[in-house]
Structure I
Amino acid sequence: MEHIRAWLKEQWGIKRFRILLFVMLLFTIILAAEFCLFQYGGFKIVRYFILFWSLTVIAWTDCRSRRISNAMVLFLLIARTVLLVMECLAYREYWKSVLLSSAGGLFLGGGMFLVCYLLARGGIGAGDVKLSAMLGYYLGSGAVFTAIFLTVLTAALFSIAALLLKKANLKQEIPFAPFILTGTLITMMLGV
């Protein structure tokens, strides 16, 4: 816990981090209103907020250090597994579909990026593969396709704009977690 407190204190000194927290708070309010409008259940709301807040922290650290923390991915795995068990117990008549959707999302999200990781030879990092697996685990097999499509689309649009504005070149690496956050946020806002 002391490690987290020290990290937050260090980040608080960075103006962009404080702006990010403010934007995150605004999106939290917007998402809460949308989740109520869509009449999501309590477990889904908690699951989506854990994913959103965690992805925000992961995107921030990926932008700064070009790394995705295994500890954050492990936290996402443990939190989702605990919530999944609670969901299965709460919705006994639907437990199989809840379990299959989460497991399917885990393998679809991670599998798609694993193929890209193996084919791209360094274009996608192992952290991105693990993070996309967690994305599928949280969103389920239905919504993971939308989130990944929007992730790739936003990354492509950003890359094209950066190339046209001469802010980047073809060999320059860009952190991918911010695009995973963006694609996931759009997916959540669309109510998929």
Structure II
Amino acid sequence: MKGKRLLREFYCRAGEEVAPDLLGKYLIRKIGNKKREGKITEIELYKGVSDSASHAYGGRVTSRNKAMWADGGFLYVYFIYGMYWMLNISVSRKGIPDCILIRGIDTYVFPFAKTDGPGKICKHFEINDSFYMEDITESKRLWVEDRGIDKEKIIKTKRIGINSSREYWKKRKLRFLLSSYQC
């Protein structure tokens, strides 16, 4: 089933608006003549310069995080723990470093466990540093589509694995997931 690619206007809104709207959309990855795809079921929002869990906390711009500062719709891909790639999409306008981490995707092809974490998603979709700063509103390798599917109930919880963050940011409910994928 083909959907409509999400355009810049979708991503260039406040992170709190984009985050729940991204759930239920489809991540599409073209590899050669084949496509891998899946429904986005879980994401986390990182709120830029004030968010102590964000790579842009305090307003620092580095060679690693500069993609966060781009207009909405650019990819921020980074490597953690020496073994996992992480896929993030910039949201908001240029100069506002809000990002959404893709945490869960249902591929319908493999058991959900294959793509129930950000590292597993990048492995399955073959995403690495070559995608850094890729514009997903124009990319021929990776994009997000709206297939007009009715949205399920959305659950908001605290983010996962941000133990070194300030208490306020640990408690904020910035993790969004579709209720049928709650874990």
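Only the coordinates and a few stated rules stand behind these numbers; no lab work does. These numbers come from a predicted model, not from an experiment. Cβ atoms are built from the backbone, for glycine too; each structure is taken alone.
Descriptive notes on the structure:
- Identity of the structure behind -3000 (criterion: helix-only ellipticity at 222 nm (-39500 (n - 2.57) for each DSSP H run of 4 or more, over all residues; to 500), calculated), options I, II: II
- Structure responsible for 26, with percent of Cα pairs over 25 Å apart calculated and labels I, II on offer: II
- Taking mean count of other Cβ atoms within 10 Å over residues 132-139 as the criterion, the largest value within structures I, II is that of I.
- Each of I, II could give mean count of other Cβ atoms within 10 Å over residues 92-99, but the derived value 20.1 comes from II.
- Of the structures I, II, the one that 28 was derived from, the read-out being relative contact order in percent (Cα under 8 Å, 6 or more apart): II
- Mean count of other Cβ atoms within 10 Å over residues 44-51 - highest-scoring structure of I, II: II
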